[in-house]
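Alright, structures below, take your time with them.
The numbers here are math on the coordinates, done by the rules we state, and not lab data. Source: prediction; values computed, not measured. Cβ atoms are built from the backbone, for glycine too; each structure is taken alone.
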Structure P
Amino acid sequence: NVGRVEITLNPRIPPKFVTTLEKKDQWVDGFLKSIVKDVKHSGNWRCEFCTKRARETEWMDCPWLHFYPPRMVSYVHSVCDTEGPCA
C-alpha cells in the first residue's frame, strides 16, 4: 500500500537552458510534465491516507537548480480525491 513516492533527480539540463535560473526552471517544468504519466502508471497506487485506489496525484518539487550539478527531489502524493477528506 504505497501512497507516496520520492524521486531524486539529477537532470542534465541542455546548455541553452543553463544561462539563467528562469530558463532552468522552464526546462525542468517541461521535463517533469514529460514523466508524469510514467510515474502515475508505474504501479497500483493507493491513497496515502486510506485504502482506496488513488485517482489523483499531487506533486511537490524541491529544486536545487543553482547547485552544480543541479538536482531536485519530487514528492508524489497519491490520493483518492484531491477535494475530499484525504486531500
Structure Q
Amino acid sequence: MDGPANITQQPIPPGGSFTYEFTTEQAGTFFYHTHDHADRQQALGLYGALIIDPKPGSPAATELRADKEYVIQLQEWLQREGLTYPAM
C-alpha cells in the first residue's frame, strides 16, 4: 500500500479511484502523501492527515479525552538551485 507506481501496485489512472482497506491495532495521528511526482502533486495538495481512533472501550479511548480536537497540517518549502520544492 506504500510505494511507487508499477512497483507495489498498478498506478491509479486520472479520474480513477482506489480504496485501501486495512486493519490496524495502532491508534494515532499520521499523514499520507504521494510518491509519484511528489514535487508537483504535494504542491497541489495531495497529502493530508490520517487519524486512527482507539478501539471503543480500550484504555486509550476511555482515559484520553479532549473537549475539542484540531488537526493542523503545515507545509514547508525548500529552495535549492533557484527552484522551490515542498519539503515535507
Structure R
Amino acid sequence: DALVEAGLQGSIGSAGDALDNAMMESTIGLYKTELIGFDPRRTWRDAQEVETETASWVYWYNHQRLHSSIGDVPPIEYEQDYEEFNTTRRAQ
C-alpha cells in the first residue's frame, strides 16, 4: 500500500509466495551472520563504519569468496567466464 501511495511499483514480490525473495533473504542472512553479528562483543562506532565495512563485505562476497556450487570460484569470475562463453558463442 505504501508503494502505491508513493506512486511506485514493486519490482519483485507476489502475494502468498514465500519463495520469491529467498535468495535475497539468504544473502542478508549471511551478511548479518558474517559481518554484523559475527562478534557479539563488537560495537560499531557509527553508521559510517557500518557502511564502510558493508562495502568491504560486499566486495569480498562478490570478488573473493569461493562458492562451491559454481566450481569453487568467486561469483565475479564465474560471471565473467559466463559472459565470455556467451560472447564467443554468439560470434560463431
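Distance in nm of label points 7 Å out along Cα→Cβ at positions 55 and 71 computed as 3.8: which structure among P, Q, R?
On the way: P: 3.8; Q: 2.3; R: 3.2.
Matching structure: P.
Ranked on volume of the Cα convex hull per residue in Å³, which label among P, Q, R comes first with the largest value? Kindly include the intermediate steps, with their values, before the conclusion.
Numbers: P: 93; Q: 149; R: 203.
Comparing P, Q, R, the top value of volume of the Cα convex hull per residue in Å³ belongs to R.
Rank structures P, Q, R by relative contact order in percent (Cα under 8 Å, 6 or more apart) and report only the one at the top, that is, the highest.
Across P, Q, R, relative contact order in percent (Cα under 8 Å, 6 or more apart) peaks for P.
Supply the structure label, taken from P, Q, R, corresponding to helix-only ellipticity at 222 nm (-39500 (n - 2.57) for each DSSP H run of 4 or more, over all residues; to 500) with the calculated value -8000.
Values: P: -8000; Q: -1500; R: -16000.
Only structure P yields this read-out.
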